[in-house]
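So, here come the structures, one by one.
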Structure 1
Amino acid sequence: MHLKANQIHFPYRLIKVKLSDTKNTYGIEPEQKWIAALFDSIDKRGMLHPILVCKEEALKDGGDLDTLIKAPIEFLNVPWRVVIGNNRYHYALDKKYKSIDAYEIKTKEDYQLLQDTTVLEAHQF
């Protein structure tokens, strides 16, 4: 089962990542009311945007994106790390999906462009 995004702004950049090859960078949000609203929205309307991922190697010291994540990172030797969309990633895991739509971040400029295009505030879902 694959979790597809409804809005694809960059179809040439869309990739399908296996959840088994992907680890989150941040845990699930502690505000459970907010998470329940997000999960309910995805149940009813689907996932709006792809998650944003990067290769784990790019987050290591000296990597292209090593300053992108402000929290400590435990490196797990996986191909992909979720940079934006950790809650959607958790939703996919919770619902037993095998893969999810994503955009790969390769540079800090990619991050800015993709994050600006796909970010949602809680009131938008």
Structure 2
Amino acid sequence: MRTTKTKYNPVLDTYITTFFLDKKEEGEYLDVDSMLYHSEEHGFYLARTIIQLRKGRTWETATSEEAEESLRELRRSIKVYRPLSPSQVIRLVVENIVPVMEGTRELALSALQATGIN
């Protein structure tokens, strides 16, 4: 498998927060950490760490529970970097951090949409 050198370096960049964005249809969280960083040179990006388990002949993303229980199984960790625009960062933060109580999140999302941030 060919690898490429990434232009992002979380060790040197500013860490902002971690999101747990990935769920199975049943509602279980997958073992995927999405950490938001800012680079002076490259802007905002998500550094995602995905834990996968070997199940038969395929690799599948593990749930958090499976990852904790499967210390003896064959596993791998994949790093993926995804650049984000400032408006994507704002939307990501609102969707995942602003509380839903009393319609707070919907109000914030409506305000973003009114300014053209979709």
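The numbers here are math on the coordinates, done by the rules we state, and not lab data. Computed from a predicted model, the values in this text were never measured in an experiment. Cβ atoms are built from the backbone, for glycine too; each structure is taken alone.
log10 I(q)/I(0) by the Debye sum over Cα atoms at q = 0.15 Å⁻¹ computed as -0.84: which structure among 1, 2? Mind showing how you got there, number by number?
Details: 1: -0.66; 2: -0.84.
Attributed to the structure labelled 2.
With relative contact order in percent (Cα under 8 Å, 6 or more apart) derived from the coordinates and found to be 19, which of 1, 2 does the value describe?
Details: 1: 42; 2: 19.
Of the options listed, only 2 reproduces it.
Of the structures 1, 2, report the one carrying the highest value of mean count of other Cβ atoms within 10 Å over residues 47-54. Don't skip to the end; give the middle numbers.
Details: 1: 23.2; 2: 17.4.
With respect to mean count of other Cβ atoms within 10 Å over residues 47-54, the highest-scoring structure among 1, 2 is 1.
Given structures 1, 2, which gives the highest value for distance in nm of label points 7 Å out along Cα→Cβ at positions 87 and 103?
Values: 1: 1.9; 2: 2.5.
The maximum falls on structure 2.
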